[in-house]
1. State the single structure among I, II that was used to calculate relative contact order in percent (Cα under 8 Å, 6 or more apart), giving 19.
2. Of the structures labelled I, II, which one yields 21.6 when mean count of other Cβ atoms within 10 Å over residues 115-122 is computed from its coordinates?
3. A value of -17000 was computed for helix-only ellipticity at 222 nm (-39500 (n - 2.57) for each DSSP H run of 4 or more, over all residues; to 500); which of I, II is the source structure?
4. A value of 20.4, 59 was derived for Rg and Dmax of the Cα atoms in Å, for residues 51-234 alone; which structure in I, II was it taken from?
5. Matching task: 22.0, 86 is the computed value of Rg and Dmax of the Cα atoms in Å. Pick the structure from I, II.
Structure I
């Protein structure tokens, strides 16, 4: 018996067929069709994700991948130290963030998610509760970038990644310091206090593959594995970064997406102004530098070098887009 069959049976599902589809398994049974996935999360994280989805579902957001429970009412099964989760299968296609129609619909859906998240009382998983964390986190990461500079200087003669990193590190560090200074001059602390009281959730991986369009034209949200408690603007900026990437930094489409979001979930000016430091913060540069110097490398070195090259070449476009958003939405 395969581990996938064993996991399905533990959920009370008797599979007639199991097919690998992307990062999951499509399980066909007399009880219906289900998605089975091995989770890379720890037990506490799975319970956090489950609590988040149950809150959203209870608040009326039914179009998400709600977990199937096992006989003991747990949202996972554990087999030989491996965790598996299961949810109903939904026939669908992935969103296209180069499509204006998909982008505006996804933006409106994200706004609804944030509205339905109000009142969420999170389980105590400190790594997922980020209200108020940005200043300390950004300062820590600026310090790590300096550490990575020293590591790059030691290997610059033999590493294309190191040479490109050293070429750009000064300007990205300066951009990070600018973002941090701007953050200190916003209503960040007051906004965080409000959300600590009211409750909030970020999907935190609102990518094309996790925003699914059904044949009927609806949206189904999946993969809340990285969900966190943080400000809605965090999710919104990450989403708009993806839209910018897939539309070659088309200012009109990005502004249209932001308008679609704000129409459904208006944000006070003081909260919306957090867009500026968050967009400026060099997250993508930090991510690839940290993956290369701060984590165990899982890809060939050339892959990291290519990724760094792509991220550095859009810096000017990102700044121009930010200026357009500031002008269009009167954020200055």
Structure II
């Protein structure tokens, strides 16, 4: 009797497994069945611009994609929304460093990035730039910046969209390595902070080109260095931190797409193929270049490995700087 029950259970398990294997490619054949929702973790800024560029580029292959901004909570609000969505590929998260940094800092939130999401694609890299208000900080190089700050300990302020952002981690890393005393003021979005920076209420930011580029052209802001390992393709005259005299301070910012865990692999493959094709479109590449974004692409496995590597790097920096959630 027991052997018969075991045989029955095994037979049912094989049936359910075969159903899963059959339904997975079927899901991709009928996907998408409605407009996609792309949830962005910030307001105005690089993530919003990128989301709208790729959404527009994918409309022929995937149909309508609605971009929804859910700033605040250091990526917790947007991530929580997508993690609770149906695992059918119709809701995507514009993921990036804040999601991984939150894991490294063990920030309390209603989801775990590694367990509750599947990665779709590495969209772009975004060189981060140390930028100052040229009136309140009349400096022309990273060395002059360091001397200026050291002469005013605790009196200058940098902005960021929160403590789970590369903006924050990079500045704290610079403070540690260069021995600087700079105050931190977090904003709900980097755009709001830039408004105060234009008014001279805060003096500096480490951010991508989209947030500061227009004001650099007017002379209001000055870019001093990039925290990346290489010079930006769009700003080849801007030195790296290492070239400017502060070796070892190196971080990379990236954006990708993720979907809720348990999304069918065939649907993820469909999305990956579509967005890789988007990144090859000349008009899309031109728009990305205008924003200082370098297209990457690749497989879900490649971005997953990148995320794991970043996680280990962030852990080392968090431990070295003693950073904790605020």
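1. Corresponding structure: I.
2. That value comes from structure II.
3. I
4. I
5. Working through the options, I get structure II.
Rule-based calculations on the coordinates, nothing more; no lab input. These figures come from a predicted structure and were not determined experimentally. Cβ atoms are built from the backbone, for glycine too; each structure is taken alone.
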